[in-house]
1. On mean count of other Cβ atoms within 10 Å over residues 95-102, which of the structures labelled I, II is highest?
2. Say we calculate distance in nm of label points 7 Å out along Cα→Cβ at positions 7 and 31 for every structure; which of I, II gives the highest result?
3. For relative contact order in percent (Cα under 8 Å, 6 or more apart), the calculated result is 33, so let me know which of I, II that is.
4. State the single structure among I, II that was used to calculate helix-only ellipticity at 222 nm (-39500 (n - 2.57) for each DSSP H run of 4 or more, over all residues; to 500), giving -3500.
5. Tell me which of I, II gives 3.2 when you compute distance in nm of label points 7 Å out along Cα→Cβ at positions 119 and 135.
Structure I
Amino acid sequence: MTLQPDLIDCPAKTLVALSREFTMDTRSDIPSMWMNFWGREWVFDGEEEAAAFGVSYNVRPDGAFSYAIGRHITPTPASLPDGACTVTLSAGRYAVFRNTGPVSELPAYFDAIFTSWLPGSGETQREGAVFERYPYSDDASPERMQYEIWVPLA
């Protein structure tokens, strides 16, 4: 796990997604939500990226947050499948952490970014969703997952 991000300016993106509420105690249920997402087999014209996104947003002082899983579709479809919503990722500057490894290590990677890297980086997190980007890969497995963590910066 490396804590050396790339700093990237990114345009806004709208995702077609599933969304649920979680707490730090229930975030271990997120993998089952991914299984539900992949089981839906949504098909859209206009998929912008060969990637899936996991988005943490609406973080509240008590630690509860919304989490969405989706794909970047342009233009956003006029009608959405049952259970789907849209989530917008804000335009701006991001710290992008890239990793390949066991997906089970993802929570520890998030914790290291926010307890070690961010406080010592001289950067300030801005308002906006933190998200994961999972590029599609032919050799992906739970033990060798490629992923990126995007942290919005001021």
Structure II
Amino acid sequence: MYTIGIDEASNRLAGTKPREWAEFKARWDAILGDADGTVTRVTPRIILADGKPVGSINIFPQDDLDHVGYWIAREYWGRGISSAALSLLLVEYQKRPLHATTAGHNHASIRVLIKHGFEIVSRSMTPETDRSVARETLLFVLGHRGFV
């Protein structure tokens, strides 16, 4: 669980750059210390499998839109855990529209989102930033037909 954000393979799949542990920990300390979401506006959830924390899923604001994001420890990939976690979060968090982005090469995440009714509304090339590598990015939306 504690490799979230710093695992190189996970970051390659997401098209992001690994964070240093101190930076990662400071960000999550701020999120988890904001229990009512008034500062970070993030709704974090820990994903458990076999009684152990294996990832996280959360709702967060980005560009004034509600987004969902998730991460699963590499050793738990391919077991349907992301899909199960997203199913549970969509029942809990029913505000729509809900958005998601993924790297164009992250076929597993694309399948999970489409399985849950998300639709691709745009594809674009994202330039390199301090947090991401240059890559194709897909924007998805759930619950709002005709969104552009």
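Where a number appears in this text, it was derived from the coordinates with a stated rule and is not lab data. Since the model is a prediction, treat every value here as computed from it, not as a measurement. Cβ atoms are built from the backbone, for glycine too; each structure is taken alone.
1. Values: I: 15.8; II: 18.2.
By mean count of other Cβ atoms within 10 Å over residues 95-102, the leading structure of I, II is II.
2. Working: I: 3.6; II: 1.5.
Evaluating distance in nm of label points 7 Å out along Cα→Cβ at positions 7 and 31 on every structure, the highest lands on I.
3. Numbers: I: 33; II: 20.
The structure behind it is I.
4. Numbers: I: -3500; II: -8000.
Checking each candidate, the match is I.
5. Details: I: 3.2; II: 2.5.
This value belongs to structure I.
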